[in-house]
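Below you'll find the structures, each written out as structure tokens.
Where a number appears in this text, it was derived from the coordinates with a stated rule and is not lab data. What you see is a predicted model, and the numbers here were worked out from it, not measured in a lab. Cβ atoms are built from the backbone, for glycine too; each structure is taken alone.
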Structure P
Amino acid sequence: MELLTSLEWRYAAKKLNGKKVPQEKVENILQAIQLAPSSMGLQPYTVLLITDPAIKQKIQPIAYNQSQIVDSSHLLVFAAWAQITPAHVEEYIAHTAATRNIPVETLAEFKNSLLGMVTRNTDEQNFQWASKQAYIAFATAIAAAAEERVDATPMEGFNAAQLDELLGLQEKGLRSVTILPLGYRDEENDWLAKLPKVRRQKEKLFIVQ
């Protein structure tokens, strides 16, 4: 299984060498994000693709000065919707009907179910749900990057409020959740590069009933 080989290859690179990732590989990773599963298919998140060195320089101190931010080729910021509104649902239903070439009225039951869920929850509850959906896309991106032999370092270590302010996310109705630098490992200077992968033993990780 090629995916298992790719997952064995990947690790959270601590040092990147600054080499540029070919655009074709980046596009494949982005397409994998687009195809990632999401509850009810809503995909209540947006992914920012950052290549501007000046912006990455400003993000680095917000991310506790982690070097992968500035040494990355591309920087992905996964941001969940701060609010999920009836307008979001209406747009999604209309897009679904158009994509599948069906009357929008045939989706009324599904639409009402989705509306009922998002309206009975608080904005914070909806944001937490949206964040979980963003993490599914985040994990998909990590696996896709491994398939392309592109290093991807998952990051939660950053000040979300400061990053949101820097990127103007509040005005876009977004709140940052995770960061994913893409690039290539610096094997000579990364202490983790040649160490064996450590994972819980199968007999402890899985329960078979």
Structure Q
Amino acid sequence: MPFITLGYGTPFSFLYAAVRRGSLGLGVTAAGYGAGTAAVVTMMQSGDPVFAVLGTFVAILLWIAGTGHAFAVRSSVFPRGIPRNRANEHAIEVAKYRRTLRDEARALAAEDPALARELRIGRPDVPRTYDDGGLVDVNHAPREILEALPGMTPEFADRIVRRREQTGGFLSAEEMAVDADIPPDVLPQLAEYTIFLR
């Protein structure tokens, strides 16, 4: 605005910035530019050629200074940031990608269980390079990994470990829920992140 209005809009620009930011400093700056603009108008209307030339010179200075100053404070008045919705959209895309990785790992395990074991699918507790999207192999993962599953408690993890030692493992989340007496409301959370390799 200061540039377009040849500097005459500078006081109003800084007044708006002061109100928007609640800044006394910007308010004082607006008042200073206002006083300078009033002085320029007074000199140019005085009828004296010397004052008219001086007023024109001061007006040009105020125009240049006001424009530069406005650009300098613009980022503090209108801060740039990632809009929340874009950040949320990115989080959703990442979550969908992780789900795809889990689906691909499950398909690979169903097709080639030996390869799944070699890739250590569902074993975040051991070194590996394959990204399975956060799956946990309930039949082989240690208790502390089971406890980190959503909806899992130390008591549920103890039951699962006890039952898998007795039976040699589970075939599905549903079988695990029945054999280890896991509440039905926890099952959907567990099913999303579990795999059962034999």
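To test your reading of the models, identify which of P, Q gives 7.4 for distance in nm of label points 7 Å out along Cα→Cβ at positions 11 and 155 when calculated. The value was obtained from structure Q. Quick check: 1.1 is what I get for distance in nm of label points 7 Å out along Cα→Cβ at positions 43 and 59, calculated from one of P, Q. Which structure matches? Checking each candidate, the match is Q. Looking across P, Q, the calculation of helix-only ellipticity at 222 nm (-39500 (n - 2.57) for each DSSP H run of 4 or more, over all residues; to 500) that yields -14500 traces back to P.
From P, Q, which structure was distance in nm of label points 7 Å out along Cα→Cβ at positions 51 and 171 = 2.3 calculated on? Computing distance in nm of label points 7 Å out along Cα→Cβ at positions 51 and 171 on every structure in P, Q gives 2.3 only for P.
Out of P, Q, which structure matches 33, 22, 17 when semi-axes √(5λ) of the Cα gyration tensor in Å is calculated? This figure was derived from P. Looking at relative contact order in percent (Cα under 8 Å, 6 or more apart) over structures P, Q, structure P comes out largest.
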